[in-house]
1. By the measure relative contact order in percent (Cα under 8 Å, 6 or more apart), tell me the structure among I, II with the highest figure.
2. Tell me which of I, II gives -4500 when you compute helix-only ellipticity at 222 nm (-39500 (n - 2.57) for each DSSP H run of 4 or more, over all residues; to 500).
3. Out of I, II, which structure matches 1.2 when distance in nm of label points 7 Å out along Cα→Cβ at positions 26 and 58 is calculated?
4. Among I, II, considering only Kirkwood radius over Cα pairs in Å, which has the greatest calculated value?
Structure I
Amino acid sequence: MTHKEQSCRDALNAEEARSMMLSGAVARVRLAWNISSDEFFSIAAVFGRAEGLQMVKQGQDFFLERVQH
């Protein structure tokens with residue numbers, strides 16, 4: 001992976017997070033907004049199933065990252 005792909009960026013909404021991940025520019029996106037439980041489960045279900053992404057929690061933060069095969 002290049003340094004660019006290893007970077008982590010902040011997204012301010014679900015669509016921005018999805019766009020960043022699908023662009024391939026980053027390997028990980030921090031969900032930098034007050035995410036509701038409905039939003040969390042929607043993102044986890046839709047992005048994970050359709051786009052090979054997973055939600056990860058570290059400390060108080062949630063991240064969207066590519067599933068490693």
Structure II
Amino acid sequence: MISDVYERKQQRFFTNQYINNLLEIQLGLANVPILFEGQTSLKGLKQLLNNTKSRYGKGLLESLFKR
């Protein structure tokens with residue numbers, strides 16, 4: 001799975017849109033799904049974890065990646 005890709009020459013991270021369009025579609029690599037963007041509280045993160053189903057098996061999310 002791909003989450004962050006850093007471009008050294010321009011010293012920046014690729015946008016999620018770029019990763020989706022280029023790497024996922026053209027190369028067939030899985031991208032980390034974006035479940036939420038913006039600001040939230042610890043309570044909000046816990047609710048997200050407790051109410052989001054896994055995309056890879058039965059049950060809830062396996063993990064959370066915060067950037």
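Every number in this text was worked out from the coordinates using simple rules, so none of it is lab data. Quick caveat: nothing in here was measured; it's all calculated off a predicted structure. Cβ atoms are built from the backbone, for glycine too; each structure is taken alone.
1. I
2. Values: I: -12000; II: -4500.
It must be structure II, since only it matches.
3. On the way: I: 1.2; II: 4.1.
So the calculation was done on I.
4. Structure II comes out on top.
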